Structure P
Amino acid sequence: MKTIIQNIFALALSLWGLSATAQVGAPYIHDPSTIAECDGKYYTFGTGGGGLISEDGWSWHSGAERPGGGAAPDVLKIGDRYLVIYGATGGGLGGGHNGRILTMWNKTLDPKSPDFKFTEAIEVCASDGMEDQDAIDPGMLLDPTTGRLWVSYGTYFGTIRLIELDPKTGKRVKGNKEKDIAIDCEATDLIYRDGWYYLLGTHGTCCDGVNSTYNIVVGRSKSVEGPYVDNVGRDMFHGGGKMVINAGDRKTGPGHFGRTIVDEGVEVMSCHFEADFDRSGRSVLGILPLLWKNGWPYAGEPFKGGNFEIESERRGYSLELAVDFVRMEQERQRFWQMDPNEPLKVLPEQKLEDVIGTWPEGEIGVRCSDYMFRPHQHWTITPVPEAGGRLTGPLYEIKIEGTNRALTATADFELTTKDFQGEDSQLWWIEQLTDGTYRIMPFAIPGQKGFNTRYCLYSAGDSTPTLAPYDFSSDNSKWNFRSH
């Protein structure tokens, strides 16, 4: 499968950019819609008409098509069709706040498909430019508990409003009255999780590049109609909102939240950053882990690799080479005979060169044990830019620090270490889970068809790592990385 990955997923280093943890290609967009999947590809639409397409969720390029122009669209798959909603004007565009929000349908998002044809746009709400409201920046929620379709919209110019649409037609529900649910934000989105409705709003200033102060805040409610209250009891109708993400990783101005559930316990959030310092200050698509703590969402940080102890959530034991433990020599004193006035010494840790000669040649298995600051417990994790990636990030190699000895999946669903040759079984997905832990999955397992989407690094016993089906409900599937 090495040839497959090189041919299908290989990315030129010139497209990789300066960061191994950000979307690659040409991910330039403003006000992106929630990411939608269609026939194995990913799509997001932006202000101005068009949008981005990705074959794998990692490398993005222009090519998505959306008529109507306007600003800040959203997209949602309902049944076997896609509903697109967007603001035709408003937001102060052209000097005014008289806006219209419209919906339209398509059977596919692929502009090359013979079924690609948008229906005529339908107006679902509007603002006259004089009232304390601006019809722009819509975000949709299809309530999984009721099947009802809701839209939040609005900007700093007045209130954020909620309306209901018919999920079969995309039209406004007859007799529906808009309801004001928040202020002091824009580019809102609604999501539902574990009995709570969440209103994500973009706070701060936009459209000023590296000087933009955009950030994303959240409130929650037991009712989709609110009130949406933050973590200290402030209603978002009175300016409340708990921080979800702000500037970081040399990128400023995150705005236009979208949530994508990849797998049980694996979620990502999409947004744009107003300015990426490493990409000429351009507005770029951002995709980050979406984590949850005490019922509140927050953005995780992209995993960048480095030198780590890999620790099982099951027991807290360290992943290590299955080699003989080499004792360290130490001058010891009985504690009741210690001289408190004797100068202290800094003891050096065991070094790789002190023990590598005791390791057997060829393949060496792995196990888990107490962490002891030893070279056979230290791993270097490095993104592999030419190997590609997916929504959750790039592929990685995992080696014993200071060596070319790489963690490798075997045909019998076990683990070994051997010289890194760039084989598919030596490449790994590392994805942060919603509880902050990580799952580690081999890209491929020898003898299995296609790419692995099921088996993960699994602690079958306190000291026994193996490969087994991923189970978010079990700590056996979860790992942590500790700097050493």
Structure Q
Amino acid sequence: MPKSNATKPQSFKNLTPADAVDRLEQLYGAATSALAQSLDSYLVTRKPPTAEARAKFRYPLLRVVYRDQAQPHPVSRRAFAKLQRFGQYETTITHPGDFRSYLLEQLGPLVEEYGAEIEVAVSAQEIPYPYVLERAEEIARAGVTPGELARHFPTPNLAAVGDEIADGLVDLDGGSALPLALFDGARVDYSLRRLVHYTGSDWRHVQRWVLLTNYHRYIDQFVRIGLDLIQRDSGFERLILPGNVTIERGTPKAEAEARIASSQWHRYQMPAYHLARADGEGVTLVNIGVGPSNAKNITDHLAVLRPNCWLMVGHCGGLRESQSIGDYVLAHAYLRQDRILDTLVPPEVPIPALAEVQVALQEAAARVTGQHGDALKARLRTGTVVTNDDRNWELRFAQERRRINLSRAIAVDMESGTIAAQGFRLRVPYGTLLCVSDKPLHGEIKLPGAASAFYETAVAQHLQIGLAAVEILKTRRESLHSRKLRSFEEPPFR
């Protein structure tokens, strides 16, 4: 990176939360505008930006200063927006306008309860040009290669993008500023671009409540339900399909069906569908496909949006004779044989069930099925779910049998344990409600005819339970963000 002799940018101190976000927006807008203008100029003149110009391509810095005071630390049952030690906390910020409500939610209590001071400045962290500009065709027509641009403009530096804060690998006693958030600007931008790539829609469409599934038939039901909800006065305004195809309230039925039929969802590895509200309190459903690798991949990226919750609503193999096809499994624990997170969250680390989510899922099941008491218990089992990285684990059942038996597991799948462990690791509330689609240990395997009958009768109700659980959790938001997810050296931001 070229050295700059430019005057040190001014910092803004003693700001209110609203003023701080305004300043962040101004600085971010100025930085991205300067980057775009320099690139436009380069495509025409081939003159690289000067060191002074390049010094403008930087993320804004948000700093919170908590000074030693006579009064004791405030006591709060809230699980976020808390300061655990005196000092200076910092992070870089991207897209502050889009994250405005989140930033205000975090900063407000730090000022009101702790008397913290907020400062905003320009950081030393450059904004990579691909995170701001998507002009591949224009650049190609200009005869400029990515390698050429990388010599003159900031590019993604994977060595500087990581999850060290979330994984507890940062030295908090090294004398530098303490982390204010789990993810800095570059890490967030990296994931925002990945979300667009995998899900096929603008990351801004992702709602604050997320459902994850492992089969496309859940998507079909979600679309049907979504179309009905946006036409009613339900608070939902639009349904957004992969490719950013949007169906608004009032769209004629024939036109809506034509847009759905022409959707290019199959172009994307993990297509996402968004039942959107103006306040972002809608629901996003992502078909993550099969396997722990996909489950980790998508949750790595969804986490930067700080959703209120993600819930797994897929299907599983039932392991008990007493279960029937179409029964539900509410995961209370996980036997993690996914292996993908073993170095980050070792299997011996317990992944706790979150009471608030468990209660909401059970209440939602009772509400949707109309069953209560013993009748609901006969249909919904609570217990351990085995998450395996081998879809054909049945072929080595002789080796698996003792471990499954010792765990008292009641179901097996390939994603739920990974999603829960990622929620624990990345501080996103999580839960799992699965539906039994086959019973591999009892001769009821997933044959085409039986599978079709199961999907026709069970998927719609299962998805309705997931949506009902979200509505219940919305009314219990304060208790949802559990302190179980916070470490003893936690960044202030949720």
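Bear in mind these aren't lab numbers, they're just calculated from the coordinates by the rules spelled out. Note that the structure is a prediction, hence the values are computed from the model and not measured. Cβ atoms are built from the backbone, for glycine too; each structure is taken alone.
Match the computed value 16 of relative contact order in percent (Cα under 8 Å, 6 or more apart) to one of the structures P, Q, and report its label. So the calculation was done on Q.
Each of P, Q could give FRET efficiency 1/(1 + (r/R0)^6) of positions 175 and 271 (r between Cβ atoms, R0 = 30 Å, to 0.05), but the derived value 0.30 comes from P. Looking across P, Q, the calculation of helix-only ellipticity at 222 nm (-39500 (n - 2.57) for each DSSP H run of 4 or more, over all residues; to 500) that yields -500 traces back to P. Which of P, Q yields 22.8 for mean count of other Cβ atoms within 10 Å over residues 71-78, as computed? Comparing all candidates, it corresponds to P.
Please compute distance in nm of label points 7 Å out along Cα→Cβ at positions 63 and 383 for structures P, Q and give me the label with the greatest value.
Greatest value across P, Q: structure Q.
Which structure, out of P, Q, was mean count of other Cβ atoms within 10 Å over residues 47-54 derived from, given a value of 15.5? Derived from Q, not from the others. Name the one structure among P, Q that mean count of other Cβ atoms within 10 Å over residues 303-310 of 18.2 was derived from. Only one of P, Q returns 18.2 for mean count of other Cβ atoms within 10 Å over residues 303-310, namely P. Can you spot which of P, Q the value 24.3, 76 was calculated from, given it is Rg and Dmax of the Cα atoms in Å? Label of the originating structure: Q. Given a computed value of 4.1 for distance in nm of label points 7 Å out along Cα→Cβ at positions 167 and 471, which structure among P, Q does it belong to? The value was obtained from structure Q.
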